[in-house]
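Right after this note come the structures.
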Structure 1
Amino acid sequence: MSGGPIRVKIDPLLAEIVPKFLERSARFAPELRDAVQSGDLTAARRIGHVLHGTASSLGFEEMAGIGRKIEQAARENDSEALAKLADALDDHVSRVQPELG
C-alpha cells in the first residue's frame with residue numbers, strides 16, 4: 001500500500017495544532033483494530049466520525065474520506081472493510097507531510 005509522501009497544504013494559522021492532530025490520528029488505526037476485534041462497532045463508528053470531522057476541518061480531505069468510509073463500514077457492520085480501512089489509515093498517516101500554504 002505504501003507509496004510516496006502525501007503532501008497536504010495547511011493554513012499557517014493551524015500550524016501549531018496539525019502535529020497534535022497527526023499524532024492523534026496515528027493512534028486511530030490501532031484503536032480501530034481493537035474495536036473491530038472486540039466487536040465494538042459503536043467505537044469504530046465514533047473513530048470514523050471524529051476522524052472525518054477533524055480531518056475535514058483542517059484540510060486533510062483524503063484522510064477525511066477514510067474517516068467517512070470507516071463510519072459507513074461501522075454502520076453496515078462490515079468488519080472486513082474496517083480492517084482494510086485501518087490499514088489504509090495507518091499507511092496514509094505515515095505518509096502525510098503537511099506544508100504551509
Structure 2
Amino acid sequence: MREVMLTTVDNPFNPFDNFEEWYKIDMQFGYNTCALLARLAPAPADSLPDSYNEAIKEQVIDRWVKLMPQTYKKLVREVPEPDWDAVVKAEEEYSDDNVDDVDRFS
C-alpha cells in the first residue's frame with residue numbers, strides 16, 4: 001500500500017521519519033500543512049479500506065501540489081499490506097491462551 005504526505009519544499013525533515021521535527025518547522029514557517037490537508041481532504045471513513053482513504057488523500061495532495069508546486073510537494077512510501085491471516089491467527093491464539101485465566105477468576 002502507498003502512503004502519501006504533503007510537505008513543503010523548504011522543510012528539511014521527512015514527516016514519515018521525523019514527524020515532530022517536521023511539524024515544528026512547518027508551524028514555524030507558518031504553513032500549518034496538517035490543518036490545510038484536513039480542510040482539503042474528507043475525513044477518512046472507518047468503513048472503507050485504508051487503501052481507498054489513502055487514494056482519496058493522494059488525489060487531494062496531487063491537486064494541491066499542481067496548484068502550488070513552488071511551495072508544496074508530495075512524499076510517497078510503500079508500506080507492506082498486513083498479513084491479515086496471521087493477525088487473525090494471533091488473536092485466536094491469544095484468546096485461547098487467556099480462556100483459562102478467565103475461568104480461574106470466575
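None of the figures in this text is laboratory data; all of them are computed from the coordinates on show. Just so you know, these numbers come straight off a predicted model, no measurement behind them. Cβ atoms are built from the backbone, for glycine too; each structure is taken alone.
If Rg and Dmax of the Cα atoms in Å is calculated from each of 1, 2, which structure is the one that comes out at 19.8, 65?
Structure 2 accounts for this read-out.
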Hey, semi-axes √(5λ) of the Cα gyration tensor in Å, for residues 37-92 alone derived from one of 1, 2 reads 31, 14, 7; which structure?
-> 2
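Determine which structure produced the value 44 for relative contact order in percent (Cα under 8 Å, 6 or more apart), calculated from the coordinates; the candidates are 1, 2. Could you put the intermediate results ahead of the total?
On the way: 1: 44; 2: 40.
Of the structures listed, the value fits 1.
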Quick one: distance in nm of label points 7 Å out along Cα→Cβ at positions 61 and 77 came out at 3.5 when computed from one of 1, 2, so which one is it?
-> 1
In terms of distance in nm of label points 7 Å out along Cα→Cβ at positions 29 and 45, which of structures 1, 2 is highest?
-> 2
Can you say which of 1, 2 returns 2.6 when distance in nm of label points 7 Å out along Cα→Cβ at positions 53 and 85 is computed?
-> 2
Using the calculated result -23500 for helix-only ellipticity at 222 nm (-39500 (n - 2.57) for each DSSP H run of 4 or more, over all residues; to 500), pick out the matching structure from 1, 2.
-> 1
